[in-house]
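Next up: some structures, all given as C-alpha cells.
Derivation of every value follows stated rules applied to the coordinates shown; laboratory data play no part. Everything numeric here is computed off the predicted structure, so don't read it as measured data.
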Structure I
C-alpha cells in the first residue's frame, strides 16, 4: 500500500475523463508560485496514453510551456488523435486554463519490437545507500528563504533525492555544468508501466534546468534570478520502476541570451539507460540581489 503522499500523486496523474478526448486534472500545491511543470508533463502524457490502444508504449514526447499555470484552477487536456499506424501512434495534447492554452505536447507510442541495442555507460558514482540524505538549504538557513519557497523546501514530497555533489542553493559557488542525482518514489507504486512513465515524466522536471546555473554561481532561490522552463523533451528507452533508485545524470552544454540548455540521462541502479531528457529554460538575472 502506497503512502498518502505517493497515493496523492498517483491520483493526480489519473485524470477525470470528460469526453473521449477531453480530460480534467487537478493541481498539487508543492510551494511553488505556479503549477509545477513536471505535473503538467505527467498529466498530459497520461491523457495521451488513455487514447492509445493497449500494447503501445510511449517512447517520446516534446512539449512547450506557453503560460504559467494557475495552481487554484483545474487543467483541461484536449487530445488530438493525429495518427494510428501499424506500429506507431501519434498524439497532440493541449493543456487549457481559463480558456487559454498553457502547454502543448506531441507524443509518440510504439508497439514493442526487437532490434540493435547500445547505450552510454552510467557514470561512476557512489550508490544511493552510500550518500546521506541532504537538504539543498541547511535547516538553520531556511528562515532566509521567502515563505512560499520555505514551505516547498521544508515539506515532504513524493520523491526522495540524494545528490552526489550537493550544493547550498542559498550560497552557490561556480562549478562545472553537470550533476548526478539519485531519486526514487518514497513508497511502492502499482505495477503499471504506463503509470511509471507518467511518474518519471513528473520527476524529470526536477534538477534539469538548474544544471545550467552551475558555472555562473546563481540559484533560483536568489531574489534577482528568474527561471522558467520553456520546453521539455523526453525519450523512454527501456522498462524501469520509478519506486526503485534511478540516477539522473545532467549536463548543460550551453547558456546564452538568457536561455540555458540542459540534457539528462536516467539510469537504473544496475546501469541500464532507461530514459533521456532535454530542456531549454529562461535564466534571467535582473538587477542586483536584494
Structure II
C-alpha cells in the first residue's frame, strides 16, 4: 500500500491515477472524501496530515508515503515518526528547486528545507523532488482569459521552466516503487525556458485565439490578489520569485528525461490538456 497526502491536489490526483494504472494499492488521504472524486480503485481515507494522529489507522500496511508540504504544515516530523513506528519504509517529498538554487524570498525556500531535513532525519529511506514552478500556476489567469482574453500581470519577461504535474507524478511513482532512487535529490523542470508572454501565447494557441499580455506593476498585482481574499504569503512568494528571474532565467534540468526515459512534457502539451479551464 502507498499512502498519498494531498491526494486531491494537482500532483496527488495524477499520482493516484498512475499508481492505480500500475496495479498498486493506494490510500488517498483527503479532508473531504465526499468531494474527492478519485478513481474507484483508490482507498479514499478521511484524514488531516497536519494532525498525524488522524492517519494512524491509514498507515497500517503502508510501505511508502508521498508527502506534500502544503498538507503537512509543521507536522512533518511527527507524521514521519508515526510512519516509522507503523513499518513504513520509504518517503518521497514534494519540494522546490529554490532550496538548491534560491529565488524569491529566502523564508519560503527555508520552509521547504525544514521539510527536507525532517525527511532526512526520519529513519526512512527518502527521495526529494525539487520542482520548478508548476505549469498549473497559470490557471490563475483563467478568469481574465475567459472574460476578456487579456492577462494583466507583472514581470512578463521572467523566464522559468514550468513543469507538467503529470511529470512530477510520474517521477514520484518511480521514487515510491524503486529503491534505486533512495537518498537522491532531483531537480525537476519542464523541457524549455519560457517567459510569461510565451506561456500565454501557447495557451492561446491551444484555444485557437489570440491572447494579450498587459504589463502592470507588481503592487497592482499584489492588491488584486489580496482583494481576492488570498493571504499575503501568496503574492509575496509569487512576485519575489518572478522578480528574481527577469534577468536570470530559472534553472533547466534534464532529470525528468533521465528518470522516465522520455522527454519532459512541454507547456504546449499542458495547455492542450487544460484548455477547457480557459474556455467560457
Structure III
C-alpha cells in the first residue's frame, strides 16, 4: 500500500478548506449582485450594512468568549497537576515539540472518550478531555487525542471557522431581509428586467443559505482531517490516534449541548446521518486515511 505523506495531507485539506471558503464568498457576491440589480444599489448597501453589523457583533462576542462558553456548557473543571499528571506532562511535551504555548487544561465528567479545544489563538487556548479519555486510553492513545486537539490550536481552526461563520451569517441575514422585503413590495412592478433579477434573487435567497451551510459543514470536516494529519506530524505515531478512534467508534453517545458538539474530536451523538449533514468525517474514513500515513 502506498504511504500517504502527512505533509501532503495537511496541505491538501488546507487548500480544500480555503476553496470552500471562497465558494461561500462567491455565493455572497452573487446574492449581492442580483439584489443590487433587482433594486437600486442603495437598498443592497442598506441590508448589507445591517447584516454585517448583526453577524459580526454576534460572532465577535462568541469568538472572544468561545472558550468560556464551551467550558461552561459542559461544566468542565480545571485539571489538577497532581491528579492529572499524565495529562499535563503529555500536553507539555507536545507543546514544546510543536513550539506552541501551553494551553489551559480542563476535565469534564463523562465516561465516554472525547475531547475538544477552543480559544481564539494559541495564547488564549484551552483543551478539555473527558474523564473517560483519561481513564480508558493508554499513553499513546491519549497522546494521539491530545495532539489532535493541539493541532486545532496550531492551525487556528477557531479563527478560520469563525470567518466562515461570519460570511454564512451574512448570507442568511441578507436572504431573510430580501425575502421579507418582497411582502412589502406587493404588486409593484419595475419592468421586465427587474422582474427577472427579482425572480433570480428569490431563488438565490432560498437556496443560498442551504448551500453555504452545507459548505460550512464540509469545511468543518476538512479541518478534522487536517487536525488528524497534523497530530501525526507532532507524534510521528499514527497508531496512537487510530486506536483511540477505534475505541471512540464503539462508545455510546454523549449528552452534551448541541451548540458545542462540533468542537469535539468526534461526533458526540454518533448520529447516523448523511456525510453532507455531519460536522465530522466518518470515523472509519479517518482511520483509513491515518492507516495510510
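Work out which structure the value 72, 44, 35 belongs to, where Cα extents along the principal axes in Å was derived from one of I, II, III. Numbers along the way, then the final one.
On the way: I: 54, 45, 43; II: 53, 39, 38; III: 72, 44, 35.
Going through each structure in turn, the value belongs to III.
Consider the structures I, II, III: one of them gives -23000 for helix-only ellipticity at 222 nm (-39500 (n - 2.57) for each DSSP H run of 4 or more, over all residues; to 500) as calculated from the coordinates. Say which.
Values: I: -4500; II: -11500; III: -23000.
Derived from the structure labelled III.
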